[in-house]
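Q: Presented below are the structures under discussion, each in the form of structure tokens.
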Structure 1
Amino acid sequence: MKIVINAFSARVGGGKTYLTNLLSELPADPDLEIHLFAQPDLPFPADSRIRRIATAWPVTNPLLRTFWERFALPGYLRRVKADVLFCPGGVVATRAPEGCRTATMFRNMLPFDPAARGRLGWSLQRLRNHILRPVALRSMAHADLTIFISDYARRVVEQLTHIPNPVTIPHGVAPAFRTFDRDVPRPAGAGGGEYLLYVSRFDVYKHHHEVVEAYAALPASVRADIRLLFAGETESREYERVHSLVESLGLQRQVIFLGPIPYGELPGFYRHAKAVLFASSCENCPNILLEALGAGRPLLSSDVMPMPEFGGPGIAYFSPFASSSIRDTLERVLTEPDFAAAAAKAAAERSLAYDWHDTASATWAHLRALGSGRAQISVAEPSDGL
């Protein structure tokens, strides 16, 4: 069976994490062939069944990539007699030839969250997500298989259009991040002393600004000996706004911006944190939250769905829109040892429900069933292309 994966949209973050783990867990099928179109820096295992394919012209520009998907990729699918075209980025811009099924994923919640989009202001990012919404809906409505990564996201989409063959397969927790029952070295970048940790790129719906306000509002005696560490990309206007707030509050020595952290160092940062925060109000399947669960540290999370779907009832929640709510929850974790211990225990136990092996096994099973014609598909009208 030949499965062609168009992964050019997986440039950073969760998309790369997903593909790396998926390709590391191929089923034991010697007849399986994976033809991979992906960015050059995407890591994947040395397996003779995986072939990285280069395009004849650059596809880094979205318009050029769409042109390639529309006019060049169908010819490749015909030449190799592909059984499945898998587009995990959420958009299928390719009319697959006869005999080739299409599969996609719903990954990006932002186009479907009016409140989060409104916080972006008038920007290219907001315009892009406005355009992406109908394109993604059309792709899912015409795909032979749509993989959802949260029940919450599936409910949102199914209220907007008919999805012929949906399945929910959440992401997993990699073994490297499940550290609650073992020792891992403390990263040098964490410095000395205790710290709170928030891992995320800077964007308005990630609520770094409210987190800083909450930290600043803690009693001085509570935050005197504990720093707030932010790990994540800082190339954004929101980072500048948060950085200015820290300076205006005189907290430069207590609030530390680490920038991007090498992925392999993140488990140590999670494991040695006094507590971990995750304040986003717009997610589909929050990989950062799942990774933080595995550390077994007190986890404070946004109460906006789908975070409670993944965090379960035992961790600590707050409203990300109100710094007072973040402050109250944070103060309780830092001053009530029993509450903090219960939240840490709940996080560790919850992490056991998510495993990349299970995610990959279910994904490959559905893709192979689709390619062999065993999937139960209610076929929609064929797409005219995008």
Structure 2
Amino acid sequence: MARAEDPAGWGAAAETIGCSVLVPVLNEERFIERSVAAMRRQRFEGRLEFLFADGGSTDRTRELLDALAREDDRIRVFDNPGRTASSGLNVALRRARGRWIARMDAHTEYPDDYVALGVARLLEDGTRWVSGPQTPKGDGRTSRAVALALGSSMGRGGSRKWGRIGDAGSREFELDSGVFAGVWARDTLLQYGGWDERSSPNEDSEMAGRFLARGERLICLPRMAAHYVPRDSLRGLWRQYEAYGDARFRTANWHPHTLRRSHLLPPALVLDSAVALLGPRGARRAARAGLALYAAALAAAAIGSRRDAERSADAAWVPVVLAVMHFANGVGALRGAVRHGPPLAALGQVAGLDGAATALTRPPEPVFAPSLA
């Protein structure tokens, strides 16, 4: 007979799995074999299972995963009709049999003790979400430049989730809604309703907003730092950051406390540029002065990144990728304000108008997770 807390009905079979690793995938042919090899190297005192949710890949991703599943019975592959990361995570969570859950991404390499470190920290109490820094490691000219950009304050945007290679010895710290993957108890994720399927991208930040609203502490362990491969084309980078901007404002509408002042800089940059081109003469002059300061900051970021650059040309490309990241994010944020409504409560909170922010805060919405139900 299945346990009462085992609604899927696995019964004793669930006891054999220590941790379930959830991996949403879509067209990851380039990285999937390398990423799976790193996942299989996990050192953990307990049995692991790796659950891949494929969102309809049109490259060889599914073929490669099916081949890996035939040679390793810990690997299971499922269809993800929703095609988003959040729906894929819920597809995998629904079938997970472990006491613990870890999220991993197919274009990221995790340290061999990622799961073990996360579970050990959860067992110490004081937190129900443990993650590691997202450490960019470029693969290609644009990708290397993005990694350098994310090592600067202009690229990080005030987020503490970004790590550097060599930071593994520092102490743990707390995060706001800027999080990257993580490890949880399975019961915790089910209690919180899984990932909201309206929130891709930004699904982890939306979930973090729910955790933070209940007073949870989100702990980041530098030893759990994972190497993330940034986009290697400007077009792909633009699409990524435009989607981030849109999603960030949507999340801010649901969870006002997730908005930082730094999130407002990209849309302000886009509006400043519009004024510089189309505004009245006096306003144009002030807006152009602002853009000149921005250009100087980009140049300074390029100079500062030279010490970490594998090639000098990579550092020279940093202002370009930073501008793409900022303008794309700003355009996405403004689009999000139109699509989802301006996050008035969040803006009031950022401005220090706590009374107005409280009055404007919307009632919490139920988590939308049909792939988990």
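Q: Can you rank 1, 2 by FRET efficiency 1/(1 + (r/R0)^6) of positions 176 and 216 (r between Cβ atoms, R0 = 30 Å, to 0.05) and just name the one with the largest value?
A: Largest calculated value belongs to 2.
Q: Using helix-only ellipticity at 222 nm (-39500 (n - 2.57) for each DSSP H run of 4 or more, over all residues; to 500) as the calculated read-out, with -14500 as its value, let me know the right label among 1, 2.
A: 2
Q: For mean count of other Cβ atoms within 10 Å over residues 24-31, which of the structures 1, 2 scores highest? If you can, show how the numbers build up before the last one.
A: On the way: 1: 11.4; 2: 20.5.
Largest one: structure 2.
Q: Among the shown structures 1, 2, from which was the value 3.5 of distance in nm of label points 7 Å out along Cα→Cβ at positions 80 and 232 calculated?
A: Comparing all candidates, it corresponds to 1.
Only the coordinates and a few stated rules stand behind these numbers; no lab work does. Just so it is clear, the model here is predicted, and its values are computed rather than measured. Cβ atoms are built from the backbone, for glycine too; each structure is taken alone.
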